[in-house]
Structure I
Amino acid sequence: MASLIGYVVNGALAGLLYALIAMSFVIIYRSARVFNFAQGEIVVVGAFVVWTFMSVLDFPWWVSVPLALGASLLLGLFIERLILRPLVGEELFAFVMVTIGLLIFIRGVVLVAWGPEVRFFPAVLPLAAIKVGPLVLDRALVLGGAATLVLAAITSWFFNRTQAGLEMTAVAENHQIALSLGISVKRSIAIAWGVSGVLSTLAAIIFLNGKGMTFLASDIGFAALPVALLAGLESIGGVVLGGLIVGIAVGLAAYFLDPIFQGGVASVFPFVIMVIILLIRPSGLFGWKTIERI
């Protein structure tokens, strides 16, 4: 029983990490109606920036992390200004193709700048595990789970209670109508990409703390994709619950199904859940329903 509880708790903590990355998807989509396929690559860039400051330049973590967060903010603003701003008012398909191209481009830049070798991410967070009775928990995931809950509450409040958040939601509904109402579409999209870059770097620190990394660490973006689609691309609070659902399901699959099928089931189980939910409810569990008059 203790072993089963350990799988469930660690799965839930991993799910909260996925929720943090999925939050980046949701912030961009809710503010610009753009699904960013390059989110995993942005996570990797943030990770390598932290590694460069701490391992190459030998800065302490309390200097490196704020600098990396600032660099990630600038990266998000840079992407929005040079790549996405010219597409304001265009069809959704154009944004989709641009983010796919951005994925390929950033991956190439990472390979050229840092190479394919395994780099060991510095231990920004303590490596000592947390023991709760018979349970052994990853300290980074515990701290990351708490940070995810706090950030989700702040972000949800921002979108639902502030003027800027409501304007960003209006921009996502229709660029042309938002412009006609005097709302700055460019500013709203820029804020979304900047915040998304910061969250991606925070996720990288939690995910890779004290571990080896390569450019392939960007797969974490695809691992978080089921959480975003399961919850619905407009719900911040739903992302947290979706992350817990997916994480616990993965833990249960690892405990019950992996021994039967000799491994591998847990890694694909989130996508099975995602497909089932989307077949039943395409907008996700907490996504907004769109009513159109014909």
Structure II
Amino acid sequence: MTTRQTLSFLQQKFEQAGIRPRTQHGQNFLIDLNLLELLVAAARLSPHDVVLEVGTGTGSLTTRVAPLAAHVVTVEIDPHMAELARSELAACPNVTLLVQDALRNKNQLHPAVLAAVREQLAAAPGRCFKLVANLPYHVATPVISNLLDLEDAPQSMTITIQKELAERIMAHPSTKDYGALSIWVQSQCRAEIVRLVPPEAFWPRPKVASAILRLELDPPRRGQIQDRQAFHELVRGLFLHRRKLLRGVLASLYRSRLDKPKIDALLSSLGLADSARAEELDVPGMIRLCDALRQATAEH
């Protein structure tokens, strides 16, 4: 199966198994084998890598990644799909298949998934954590966001996601796509769209285009954030009201800790006008704002 994940082959395999792709699990299988190979090549894997894959599917990507890595932890929520994959993965002794949700909730990865990855990272010195996945659309944002929340975040993430989501991640200030996710990812990673992927490269065919996106962790950039949790909470809070004036949103978020004159003075010290909005701040500006707020609330 792994070398022949074409439309006709998958349809035949699913018919034999008596199952169909389930839209509630975001099951869209990459049937363009050239793009599948490109996804693997873009991951730049080495024998020291521990790879997390979210969305095993039929195991087509898994069996391409396994020979290149130290170990693969692959997660599949659908037990029927996991059974299809299991026969393919039997020849891969360095693969752990977890049949469960990769997320505990939208703000947290499942502890069992993290435990399996960390066990493999600790199995030998010098091992490196990477994500390689054809991510189900509905979990792409929480998987990316929550992985970056970890102290031991992946060194890289090479993923297929919706084109719209890739554009949001890479968006610039004062554009319609720029938001909390843009800042959260760009504050820690270098991002590159490797290739745009048309809907016909998948089965079932989605209604939207996709992209192969590569994110590479940038430790110096990430190190500029003194408190990642506080930074993440601030950014999400500000972009709940992206069109409102920054001073008004901050007055609401910090109403029990900072009065309006102090907020006005803080914004002035950062060179921000009374008319400034969150969507106008670039990543360094947002980090400076977070640091100033932390200092002001600590003094309070």
Structure III
Amino acid sequence: MTDHMKSFEIKGIIPAMVTPFHTDESLNLDALRQLVNHLVDGGVQGLFPTGSQGEFYALSPSECQRIWEVVVEEADGRVPVYAGTGAITTQQVIELNRMAERAGIQAVSVITPYFITPTQEELYRHYVTIADATSLPVILYSNPGRTGGLTLSAHLVARLAAHPNIVGIKDSSGDFSLTMAYLSSRPDDFTVLLGRDTLIYAGLVHGAEGAITATANAAPGVVAAIYRAFLAGNLPLALEAQERLAPLRHAFTFGTFPVVVKEALTMLGIAAGPARGPVGPMAPEQREQLRRVLVGMGLIAEAA
């Protein structure tokens, strides 16, 4: 691989898109197109289908490919499209990356393996093998809460950052000390993106380039306002936008991940549909709590 990969700039607010389903849990591609436009119109800097919020673990490779094709087509060059190509084994990831290349994806995000618990040295080989086998820039993705506590150490990330094709990390650890270690030990051409929506402002202040964010599905304008105000040097306004977002992030506890964001989108008029089973719908009282959060944020009108 050549060093041209590192000239690929990843920055800003990149929504971790939900995957809309019909009530029978089949893909709803019309709603997916609607979601793309909702997000781009909301002022985001990129799109990220088939991540954790996108239920990647519930999708077949052919479904992933169809989702990528539709998002790339609908985005139509307005913003870059990244894709989650997470899987348990190195070979599965390599195969998904080949499909992502064919679909016109511009970079891939690869979550650490789950179910198994590789050593840091095994993780190093995993990511280097993946990066060697694709023409696409690779973003590391650490989410210990979803992978049995598996963490990418700052030392390992610094080693991986030396690879010309490994361009950044999405850090969903929620451990800001670790985030700061990633920031302080990285080379200049390596991007750190926050994956915990309550820490976007803090990350930007400490030198992160942006965030891959689930709440941006429902509130792209609010999340984009954090980044826009920060770029303009208006830190009080950026912090205010971050605080406006907090109730929506806290609402994630109202139902089983990842259904809350899907139900919020449905309230906004985008038919995100159910999550795939066994995840069920929110209870009526929790749905009412979520509706009140959206009303409070000014995202939907109070019911008459």
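All of the numbers you see were taken from the coordinates with simple rules; none came from a lab. Given the structure is predicted, the values throughout are model-derived calculations rather than measurements.
When Rg/Rh (Cα atoms, Kirkwood Rh) is computed for each of I, II, III, which one produces 1.03? If you can, show how the numbers build up before the last one.
Numbers: I: 0.97; II: 1.03; III: 0.94.
The read-out comes from structure II.
Thinking of I, II, III, which structure, once relative contact order in percent (Cα under 8 Å, 6 or more apart) is computed, gives back 15?
On the way: I: 36; II: 15; III: 20.
It traces back to II.
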